[in-house]
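Presented below are the structures under discussion, each in the form of structure tokens.
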Structure P
Amino acid sequence: MAQKSFSAAVSEWVAVSERRMEVVFKESAQDVISEMQEVGPSVANPDSSGTGNMPVDTGFLRASLQASINTPASGMEFREPLSKDAKYDPSPVALVIAGAKLGDAIYATYAAAYAPQMEAKYGFVRLSAQNWQTIVNKRAAIVKRRVTAALAAAQARQ
């Protein structure tokens with residue numbers, strides 16, 4: 001079996017490291033958005049048992065979340081829902097995150113006209129954003145454990 005050149009080994013290590021960093025980036029982005037969307041007690045919902053800061057009355061604010069890459073979403077008109085219980089679908093946000101690359105900025109914005117007032121009162125975005133480094137550190141540790149377990153399993157099969 002031919003040995004890899006040093007430069008080929010380094011290039012492979014760099015490529016694998018970049019894939020791991022991308023996984024940490026994408027999963028961390030998903031985690032911070034999930035934290036932003038976590039329901040918590042509010043004037044409209046004082047008995048909420050949620051641990052987050054998102055105020056929920058009709059669910060319209062939560063459901064108005066949209067994600068984009070490298071530029072904030074714009075031009076989307078979000079109308080009030082016809083039903084009393086608007087539901088948040090995380091799939092479109094997950095698809096945007098899946099399409100991101102290292103170095104991209106992922107924007108999560110609310111289309112509800114009253115989102116800035118709710119953010120000023122409850123801080124669901126800024127409080128989650130302040131946890132970014134903690135979230136990245138946790139996610140990096142999780143990815144490291146997964147890689148270590150996969151390497152151990154591969155060595156056990158040999």
Structure Q
Amino acid sequence: MRVIIYTDGGCSPNPGLGGWAAVLISPEHNHYTKELSGAQPDTTNNRMELLAAIRALEALKTPCQVELHTDSKYLQHAFTEKWLDNWQRNNWKTAAKKPVVNQDLWGRLLELTAIHSVRWCWVKGHSDNTYNERCDVLVQKAREKVRQRH
């Protein structure tokens with residue numbers, strides 16, 4: 001099964017109140033779409049970008065061919081530029097010999113990408129891409145829900 005996913009995460013201030021969102025599209029089921037979102041009170045922008053991808057991939061019930069669109073080059077390049085391979089080879093240390101940030105989330109993403117075949121696509125944020133813009137709206141709504149509770 002093929003699935004197209006758009007994800008976004010945001011945090012303001014950074015670190016601070018963050019939100020994540022994903023839109024899953026099934027071309028094989030009349031472009032059925034499913035929207036997911038959530039928020040956390042004390043987090044970072046990068047954690048929210050990663051969590052959006054995690055929650056989207058976790059929502060898939062069977063192994064899928066995934067085309068995942070993100071406006072986070074941090075997320076995309078970790079896979080396409082082989083950063084994750086290098087970090088693992090270096091015992092989860094960066095090229096500067098510092099511990100990799102968000103290792104817990106990267107580990108979960110590696111588990112999920114072992115199940116699904118994921119093609120990582122970068123989309124420019126705030127560039128009138130319908131699904132990326134929808135994710136941005138969902139991020140803001142999720143953050144607002146948490147803000148109203150506190």
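Among the shown structures P, Q, from which was the value 2.6 of distance in nm of label points 7 Å out along Cα→Cβ at positions 55 and 87 calculated? Before the final figure, lay out each step's value.
Details: P: 2.6; Q: 2.0.
Among P, Q, the structure yielding 2.6 for distance in nm of label points 7 Å out along Cα→Cβ at positions 55 and 87 is P.
Work out which structure the value 26 belongs to, where relative contact order in percent (Cα under 8 Å, 6 or more apart) was derived from one of P, Q. Don't skip to the answer; put the middle values down first.
On the way: P: 26; Q: 31.
Comparing all candidates, it corresponds to P.
Of the structures labelled P, Q, which one yields 35 when percent of Cα pairs over 23 Å apart is computed from its coordinates? Intermediate results must be reported in sequence, preceding the final value.
On the way: P: 49; Q: 35.
This value belongs to structure Q.
Further, regarding this structure: If FRET efficiency 1/(1 + (r/R0)^6) of positions 47 and 95 (r between Cβ atoms, R0 = 41 Å, to 0.05) is calculated from each of P, Q, which structure is the one that comes out at 0.75? Before the final figure, lay out each step's value.
On the way: P: 0.75; Q: 1.00.
Label of the originating structure: P.
Which one of P, Q has helix-only ellipticity at 222 nm (-39500 (n - 2.57) for each DSSP H run of 4 or more, over all residues; to 500), as calculated from the coordinates, equal to -13000? Please list the in-between numbers first.
Details: P: -17000; Q: -13000.
Answer by label: Q.
Here's another thing I want to ask about it. For mean count of other Cβ atoms within 10 Å over residues 23-30, the calculated result is 14.6, so let me know which of P, Q that is. Please report the intermediate quantities before stating the final value.
Numbers: P: 20.1; Q: 14.6.
Of the structures listed, the value fits Q.
Coordinate-derived values only; no laboratory data. What you see is a predicted model; the values in this text were computed from it and never measured. Cβ atoms are built from the backbone, for glycine too; each structure is taken alone.
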